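K.L.:
Structures follow.
Only the coordinates and a few stated rules stand behind these numbers; no lab work does. In this text the structure is predicted, and so the values were computed from the model without any measurement. Cβ atoms are built from the backbone, for glycine too; each structure is taken alone.
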Structure 1
């Protein structure tokens, strides 16, 4: 039996979406973050040494990292619809690129933005104005310009096809869902209609709706 170790306010909703889209049976083990530190509980370290989520167990196997989990599930349980074959040329390259880009390039910027947004909140009262000034400057001069470049690139890709690669929803679409949902929660998408349409498509997908029914709505760290 597949078991998903699911931490609230984490990236594991998309793994549930993959399993639901494949109509696979799975068990859901839910973990709550510490109310003060917002860190994962120690119980997750019994599953994987880093104590991060998502983690998937399948029999004796333990698989961590969203991309690795998607690769495992798609290659073991899919009917060939969630990823292009290696002889598909550019489509296969697109699939691999977006599958790795989500965590390798886009999420570090989003996490950096989250960290700097929390700095003033976590600072002692007497340094809050200074901390806020530093935080605002870093986000305005470095993070946001970089993020705008990424969003422009994603928008152009989605404008011509509506999703990332393969047949909907491919493993790449599933991997990209979380960072784009995070963008929707933190950025105006008025200048990015294709990104907004992609997120809407995710959240109107019947398999995604089953995830929300089972695991609750997606919430972001910091909310």
Structure 2
């Protein structure tokens, strides 16, 4: 068993026919204290450098958060992309309705997401959505298009969050190619925005940014 952790009790019984399957199972579980469990699923196996960058990003976030908590959280603007389907079936929770004990059971047909979909870039802060940009069909997000969207975002911040551009924006997005392109980086520097570090392979950080919105509406991806 130690040589092959995935071996089954039935296979062990085949290798050791003089010992019954029940006895082998009892020896493994009761006498030796072993139990067979599934491996925990993780999105990616992080190397040491990735873990180091995660720690550094967390320490950077906590350092700013600990000094000027409210001001720091108010300054963060987050970006994420998602596919929006033309037709999205309602959830089981949304289909709930009041029913009397004598009422017939409600029924609904099984539905799936529509094949037609469009890419949306959503920008928000703790107070709510700042900009939602839908990509035209047949186009992809590249550095040029992303820079045009960032210019629209700057105008949206200017109109919806008066004084934020003067106080300073801390911008957070992932490490997709359009986000890390030289043209994108130069534009963000020209805006005077500071970047919130995003370690490699950290899709959960955008979700974390949603959760820190305590006074505003929660943004569903």
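K.L.:
Assign the value 24, calculated as relative contact order in percent (Cα under 8 Å, 6 or more apart), to the correct structure from 1, 2.
P.N.:
Checking each candidate, the match is 1.
K.L.:
When you work out mean count of other Cβ atoms within 10 Å over residues 11-18 for each of the structures 1, 2, which one comes out largest?
P.N.:
When mean count of other Cβ atoms within 10 Å over residues 11-18 is calculated for 1, 2, structure 1 comes out on top.
K.L.:
One of 1, 2 was used to compute distance in nm of label points 7 Å out along Cα→Cβ at positions 35 and 99, and the result was 3.6. Which label is that?
P.N.:
For distance in nm of label points 7 Å out along Cα→Cβ at positions 35 and 99, the value 3.6 is produced by structure 2.
K.L.:
1, 2: which one has helix-only ellipticity at 222 nm (-39500 (n - 2.57) for each DSSP H run of 4 or more, over all residues; to 500), as calculated, at -11000?
P.N.:
Source structure: 2.
K.L.:
Figure out for me which of the structures 1, 2 the number 29, 24, 14 belongs to, where semi-axes √(5λ) of the Cα gyration tensor in Å was derived from the coordinates.
P.N.:
Traced to structure 1.
K.L.:
Comparing structures 1, 2 by mean count of other Cβ atoms within 10 Å over residues 3-10, which one has the largest value?
P.N.:
Going through 1, 2 one by one, mean count of other Cβ atoms within 10 Å over residues 3-10 peaks for structure 1.
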